Structure P
């Protein structure tokens, strides 16, 4: 395994921690700034929206930069945003810090996916992307619980100082371990990158990402309420149950990457179909603690197991100009997050109960399955063959 993949995974770990750890620290942040928890929650929403903007605009604005130098610059932006958040004297400054940190998110994962795929042989590209995204899954399994604990014990600002240090480590790793002789030789133009969006398969891939990820997050966003109000778990058990969900993410990410190297479309179709079945099972059996435990693990596994395939698929169909399309797909993940959270919230507000977000997530996932089926049936024949073109010569 190329050591550069480890450096990329460290960067992904820090970025994932930045995105998700704030959820466990909202009470402390709200108390410190004297705002309501709902207002503090905009530190999450603002970050997500900035990710979508950064995934497109930052990527487009930096296309001509050598990819290694760009990744290092993005990590510097990440560090600056987290330091500003850590020293913020008021809520507005903290929001600015969050937005700055978020602007690198989409571009880092988009460019990082291309670099990761370029570090290995063609038949191992999806696995390489999965290794980078292992950092994101590890952030959920290990980083968020420990980051929350650190913030609760030493103040929420200590967590963001720790994240900044992780950024420094990622910067050093990329500088030392990611080669400069590959992925930087081709002249890149915005017009060429935009031409990738002429492909119907690129748009279908983006739509599958929005719907597939939206379905999982429709169920997951309000999972704490489901676990305590429907399944009957104590609130103290929720963090450990979320760790179980995170373990599912790790397992699914690794398995999804391996299977996608054999057949991207069949893997995506199978995992999305399995996620739909798990969500329906979960909605029907949420009152059973044993069934809920199994559902959490499987939901994380099949939900995140689609990520390597989704990222690899869009790079395949934008193989002549993958960078902007890859970044757009990262933005699509966050659009899916927002879609799922919004739709699940509507179900709860309508008085349909705390299993409503799971049913709504299942409906969104069913739509993803339909779109993925259409994409597979209309794909050109080479879709399921190992591609030697994917990000070659980049």
Structure Q
């Protein structure tokens, strides 16, 4: 019988996502610097809150995430009623595509932007539109030039992954002002907490009706294993997204841990300070070895090599030393390696290994 069961158009154009590796055969002391995880782990308060939920696994979680939304509102001075929580910011991105994109529409992202923008657009049946960057930095004029009457969503990671670069608030505001009337600007702030004094775009959300902000607990909060994220936007957008959100999309343990992590501001400040210190040290020491990188505002650097062959060879050598970083050819950066900023010992270990590679 002829096979007639087929997925929606666009689904088979999605390549299977490859997460950062975590194991190297033959090595027990592996240092994983491929997924931009917090080397210090989660807040002790978050761990305690998570453990307290162990005896309540038979209970359904809250469907409205009130406790977590109120913590977010308190810490970031935003309206809890306009906060939506999801299974990582990835789910918020998927909600936006599901609700606002679809067949016959376009979703804009930059050439080195986060892979989930394209994936979620294709999953919704929309056409992803890739816009060039300028020397690995978002080009606002290029994005505006790419907008059409089919544009429904414009995704901007700021700071960007995997480049670590960032554009200023004036440029972001110009982008929000210039996109078509039927489009939403989505500010992905997965790494916003690493930028001192940066609100992730919350003020722009407050000022406009066409801007949404997404955030995650997977990076500075160290809760990647629990999959918790959130978004903030105009009431009309949050109302729509809550209509497609599953009522129990977060578990009790994730809600409790994220709430405690959000309120432990001192721990977040500590992680930000340590990251900034060792990010600068890592970038400076690799530059002395002939491996430059752009100024990063995130918890990783994008190390640039002379050729794709050298980048691949360095990655292979690092694996022999039990060090895992991220090849980013899939992000149109074949000559680069993305390296998470570790703690002091991790940063020194990666620099030592790359020095050995260069000398050999």
Structure R
């Protein structure tokens, strides 16, 4: 969220607006006390001291001030400006849906449920919202407990420069960096260990593909080091020697990773948006992803779609085998067919232009201000 907030700040300043960012300061958190108390001291900073600071600052704000929340997770502070011009950006409601029991793959504990309910009550006091996808907007409308006056969708703009690089050179450069032979290509996944990223499913699909494929291409999982659970799936794969977890890779090398890949494998269970899909398309990399929103919103008609991974373990193997067919389909594309796919991706990713997104955001900011007058 700091990167997203900075993008908005810089974009609005360039458009002639005066911008301030208000965030809680770590007063209690910085006290030299036991680490076990740190989290709770941080809560005092956020939910006791910060609201007092905001109330003092509000006395100095003019009526033409717009209060922008960079994420609906900042909901506990929305009631402070409920009667002033405000707008809340919504990214995803995965944590809240988990807390409500809507997501069986991710069980939330008691304190997590209390915290998410606290956030929900807060953002439900908000009246004006911008969502990063139609799926996120649908979730907002089903979870909001109050009255929504303005609700718009503005797709994310790519907030890092991604472009198609020479495929062979990218493979050599990345391979040298990782000390791997990537000269013949590879399958790539970009994401963390969050349940919805479905990294287990990535390994299951890859293993199913390798069992029947004549290609011996490696799998690169770029993101975090594997969790304990994921490590178990990795160890059980007969192709574990060709599966590589890559952590701490810089933006420049991620661009090369997309450009040199045969395909991006992104079987996500859910997302707020789905950044890797757009990033891969911008780099000329074909995408395999789930046939549900918002993945389908980002991918449009371009991606090779697979079904969502089933909860029933008995059905997972069939799902992996069927999904693996899409990797084979990409591998069998002729040069001309692949180029058509790449070109379609370039056209699709034009929707996710940062300048255009900021123009729309500014338009809705002004709409909220004018509506309040």
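Just so it is clear, none of the values below were taken in a lab; they were calculated from the coordinates. Quantities reported herein were computed from a predicted structural model and do not represent experimental measurements. Cβ atoms are built from the backbone, for glycine too; each structure is taken alone.
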Given -26000 as the derived value for helix-only ellipticity at 222 nm (-39500 (n - 2.57) for each DSSP H run of 4 or more, over all residues; to 500), which of the supplied structures P, Q, R does it correspond to? P
With mean count of other Cβ atoms within 10 Å over residues 159-166 computed for every candidate in P, Q, R, 22.6 is reproduced by structure P
Out of P, Q, R, choose the structure whose coordinates give semi-axes √(5λ) of the Cα gyration tensor in Å equal to 39, 24, 20 when calculated. R
Work out the source of 26.6 here, i.e. which of P, Q, R gives that when mean count of other Cβ atoms within 10 Å over residues 7-14 is computed. P
